[in-house]
Structure P
Amino acid sequence: MQNGTAVLNPPPSASKPALDLDRLEPGVPLHLTNVSWDDYERFLEIIGDRPIRTSFSDGEFEIVMPTFVHGLWISLLARLLQTLADELEMDIRSLDPVTMRRPNLRKGLEADRWFYLTNEPSMRCKTTLNLETDPPPDVAIEAEYTSTSGRRMQIYAALGVPEAWRYRDERLAVHQLQENEEYIIVERSQFFPMIPVREIERFMHLSSQMAERVLIKSFRDWVRQQIAAGWTNSK
């Protein structure tokens, strides 16, 4: 194990790398190297609907089982984003952690949640997804729990995801994709330019002081107050 990550290198004589899900520990990534695209797809079939996150890029495959607290943060962050969109009357389509992949780029991963905002109309009636012809989600959110965040950001960039919201160590960072296909951390989301990231983070912190129902109501009331004061999504 290196830096909290279990690393497996298939022996030269092995025709296919093995995937032992019983070895997984919450929050501890399992990293396999020299994995083919066919094996990556086979692993996804083995994992099925289990609450497991993966990433794949150029033969590097990582798999991790989220922790309990990770699930708490993601649920709350997703609800705040959905509440904000609802109060601003923005059409939104949310997706659970389905796998976004591009076979031609040999890259794929699951965010904890995906959201279509600007591209919601083009995806509204779709029941299948092909990233070679369909737009990627506008926003990916995740709680950072691996030591290989740089690789995940490279995959997001290759898939063309405009923003990745990442919560770690009680800090929310919004990464915005630039024309050079690199991310920079910004203080305001391009989709919600009126709200500083730190305000969303502030409500995340309140989860230790109040029930989630009360927190979401407080956030909704706060957003309505801002709208009543002349706050719009064009600012």
Structure Q
Amino acid sequence: MSDDGPAGSIQLVCLDMAGTTVSDNGLVEQAFEAALDEMGIEPADPSRSRMVAFIRDTMGMSKIEVFRSLFGDEARAQSANAAFEQAFGDLIGTGVVRPIPGAVETIGLLRSSGMRVALTTGFSALTRIRLLEALGWEAVADLALSPEDAGRGRPYPDMILAAVVRLEADSVRAVAVAGDTEEDMASGVRSGASVVAGVLTGTGDRAGLLSAGATSVLESVVELAGLLGLG
């Protein structure tokens, strides 16, 4: 198979979860807020607004890395991450997490066409498993990866490259990546994927996604099938 053509030679599609294939209805940010509460960062504390802004700007990153950047202390970062994971796990149980409309059907179409699909996320493996179980998505994709499964999280390319190895794609040029954040785009570009598609169903905007290296910007992951030449 040629390494050169993007759409016609795609063997592996790496899809972000929250904001791309999954609508979290703001639960990720709520869980971050709960973690800041747990760490004693009061709403009136001037540093809190700066922390929240940083969290929003780095939504696609590994969550533990976000807390490491915020606190600069490993023990506090681990405590904050544990609080985040607990809060998000509890919020998942409220039943408001839903698939992005058409995401399941799109994943099915990609797989039925012969492409393999990997779901990637900045959540820990435990939280990812809980999220997939809540959605009933245990078998929706060929593989699901968290940063701890691959080495580093976004914006590094590790999860995509791990998917290339585990799902035996011929080349990184045979990979398409889709996500809703600038970190997703950076990860795709660094991996060497030939298609790096931004979607507008999450936190990113068109200008930011393009500046981060998106080769295309889509209204929704549903449009990815058409981009890759599927009806």
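No value in this document is a laboratory result; all are computed from the given coordinates. Being a predicted model, the structure only gives us computed values, none of them experimental. Cβ atoms are built from the backbone, for glycine too; each structure is taken alone.
I have 0.70 for FRET efficiency 1/(1 + (r/R0)^6) of positions 40 and 168 (r between Cβ atoms, R0 = 30 Å, to 0.05), calculated from one of the structures P, Q. Which structure is it?
Label of the source structure: P.
A value of -9500 was computed for helix-only ellipticity at 222 nm (-39500 (n - 2.57) for each DSSP H run of 4 or more, over all residues; to 500); which of P, Q is the source structure?
P
Assign the value 55, 33, 30, calculated as Cα extents along the principal axes in Å, to the correct structure from P, Q.
Here the read-out was taken from Q.
Starting from the value 15: which structure in P, Q was relative contact order in percent (Cα under 8 Å, 6 or more apart) calculated from?
P
To which of P, Q does the computed value 1.4 (distance in nm of label points 7 Å out along Cα→Cβ at positions 88 and 184) belong?
Source structure for this number: Q.
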